Structure I
Amino acid sequence: MSIITSKLSKIENISQKKLSEGINKGSIVVLKNKNRKIKPLAIGKGLSVKINTNIGTSTDSYDPKYELKKLNAALEAKADTIMDLSVGGDIRKTRKVILANSPIPVGTVPIYEAAIKAKKKFGDFSEMTPELILETIEEQAKDGIDFFTIHAGIDKNTVKRLQSKKRYGGVVSRGGAILVRWIIENQKENPLITYFPQILDIAKKYNIALSLGDGMRPGALSDSLDYFQIKELINLGKLVKLAKKKGVQVIIEGPGHVPINQIELNVKLQKELCYDTPFYILGPLVLDSALGFDHITSAIGSSIAAMHGADFICVVTPKEHLGQPNPQDIKQGTIAAKIAAHAVNILKNKTLRQQENLLSKARRKRDWDNHIARSLFPREAKKLTKGLKLSDVCTMCGNYCSLKIIDSCDLS
């Protein structure tokens, strides 16, 4: 681990001692399944904010080659991790293709595949057995998955309350909905809670980080900070203690749709109730109504959340709430999330801030080549200059360029 922390400390621009202390306390996690040959990725307190991009098949589209196009789009837009959320076609084949071609950590939600296996075997996913769930988790672990989303914060009492108290947005987590239905049909406790010790054993065996929660995240602004969201956080705090005692790395997933004035409180609550565990935010989306532009509403919320301590951002694409994203949607969503993260990272990293200053100097000099080369996405910026006349001024102001006007003044 000392070699890994030495390399990561240089990447993150912090001392190796501080990084090691964070890992030992659980405020920092390092993603890398012991079976994979990738560079480990550190996420957590005091580090640069990372972003994750979701890809995966659906029941209407399940071509592994198409998922590779999405993967490449995410990589081009500088994603830090990938999650395979496949629910259609040969799920294991798709997973192996993604793992073989991804140079960055890959995560999954094992309950998806377990539910699909149960439906094929028994006719209904509510017939899913704990044994089938554990077998699926172990299989994915052997394949090399680096982190799992485990919806172990939903308990039987929460579901009972959900049956009598409605939410504006309902249950928007796919994994959460699967488990709510399972609990209702079987009248038993969430198997991910009952068998959490066995899940910890698998995670430790393969050095997999568990990303806990999000099953009851708010799917509408008016559901933010409701009973169900807070109850899940309280439950997750108990699981964090168990995981840390076992030596298993943990991340906490969170909202969701959140009014802009509640974002700071959401982050502080998560950090307090879950013992400063790294926070993975799914959004937060600051509007319910920006259909087709949810990558923008998410970027706004993500930057604010990251400024207040969130560590890990989940990409939201323009197709969120509308349909399965294509590679271009993946790219646009990832770019938006990367910008959101970078806005906070330049506050943490002096080197990144210096690079911003160098770009600003190039802009002032109208040094367009250097200006574009230093940008976050130079290829995209270059495309926008096609057909434009870039000389001593750009085409925005032309001869009335403010920078050129000032250059002609005697400011001595």
Structure II
Amino acid sequence: MTLLEKVRAGKIPVEVRHVAADERVDPEVLARNIALGHAVVPANRCRKAKRFLGIGKGLRTKVNANIGTSRDYPRVAKELAKLDAAVKAGADAVMDLSTGGDIRAIRRAVVKHSPIAVGSVSIYDAAVAAVAGVGKNILAMTPDSMLAAFRAHAEDGIDFITVHAGVTRDVLADLAAHPRVCGMVSRGGTFLAEWMKHHKAENPYYERFDELLDIAREFDVTLSLGDGLRPGAIADANDPAQLHELRTLAGLARRALAKGVQSMIEGPGHVPLHLVAEHVRYQKKVCHGAPFYVLGPLVTDIAPGYDHITSAIGGAVAAAAGADFLCYVTPSEHLSLPSVEEVHTGVIAARIAAHAGDIAKGLPHAADWDRTFSQRRRKRDWKKLLSDCIDPAAAKRIRLKGKPADSDVCSMCGEYCVFRLQDELD
């Protein structure tokens, strides 16, 4: 039985109990939300995870960090260092998006090394193999090779796998009828779209979705239904193709639920600030409350080098509106693979957005951290302030630039510190 089938049978698996205890929620309530498709606990049965991840209704907004090699940078040691940095910064999950080097060996190393949930995108394997093979081109992929790639990821212990099953011929017709500024920007979605146009065929992940579900059920893999039509420019947000794909994903999520397979829906992308909440609410309505996993969203296109900030702005609004899972964006987005330091920065920015969203959602205990922290700030309890903030190392480094550790004020106000004045003069 899959985890979903167990909760439907009235059982509460150990993974669900762990998540409920960590989140301080009733395990029976969590189990009910999983049974309804409103929450997921990705946990591949081939992997003995050290921590379990809950995503969805009533749970803290989670943060994912993307890592992975490219052909120019194929070193697994570097990616494992990024994994460690993401975990240390507080990421709830990582996704291995490797396309360079021995990608299966890299994936297995990431799964073995990671104490947190691991996701991936299986179409990359099929594409890399096609380019390396006789065809020397992604067009040499076959429906069988795409499904085989998904199975390989499941066998290797991946907890949640992105599949762009909503990129259908009808969706692509909508894209052709309504041209975009940036067209398609999803790498996996583009692989499939070009293959479909060349072969004049339907998306194999859509056409053979029942076979995909059989594999997912066998390994108890959670599907992350990918948004191949996510906008790569704010001018393209919420266009007919994107919304058509979202409705298609909603139907696929219901089919997965009926088959005993957990799933979540992926979302944009580049979205102007005033449309972020609207899109999240639309997704929740159309997809019957399925967990929503968003990249950013980035609320402006013009800030390469600072896209961890543009995405944190959008991420906070999305989380407040009901998004459940934020994919981090680093300062290197649109420019390069991120460094270890940029992975840390991206995770912290996304965690700030997630936490701000949880406060706005009114989740129980969400604001407790802030209240306790502010009480310590009022008392000028620097030791606890610097150890309990979201990034202690950065806070300590900045603090020590201006004042010695034993000072009870900061260098901005000094002797005119409002808290000190109140204590001395009241």
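Values quoted throughout were computed directly from the atomic coordinates according to the rules given, and no laboratory measurement underlies them. Remember, predicted model here, so these are calculated numbers, not experimental data. Cβ atoms are built from the backbone, for glycine too; each structure is taken alone.
Out of I, II, which has the highest value for FRET efficiency 1/(1 + (r/R0)^6) of positions 42 and 226 (r between Cβ atoms, R0 = 25 Å, to 0.05)?
On the way: I: 0.15; II: 0.95.
Largest one: structure II.
I, II: which one has distance in nm of label points 7 Å out along Cα→Cβ at positions 26 and 202, as calculated, at 2.1? Walk me through the numbers on the way to the answer.
Values: I: 2.1; II: 4.3.
Derived from the structure labelled I.
Of the structures labelled I, II, which one yields 0.95 when FRET efficiency 1/(1 + (r/R0)^6) of positions 114 and 338 (r between Cβ atoms, R0 = 30 Å, to 0.05) is computed from its coordinates?
Working: I: 0.40; II: 0.95.
Computing FRET efficiency 1/(1 + (r/R0)^6) of positions 114 and 338 (r between Cβ atoms, R0 = 30 Å, to 0.05) on every structure in I, II gives 0.95 only for II.
For which of I, II does P(r) over Cα pairs in 10 Å bins from 0, in percent, for residues 210-305 alone, calculated from the coordinates, equal 17, 45, 26, 11, 1? Before the final figure, lay out each step's value.
Details: I: 18, 50, 25, 7, 0; II: 17, 45, 26, 11, 1.
That value comes from structure II.
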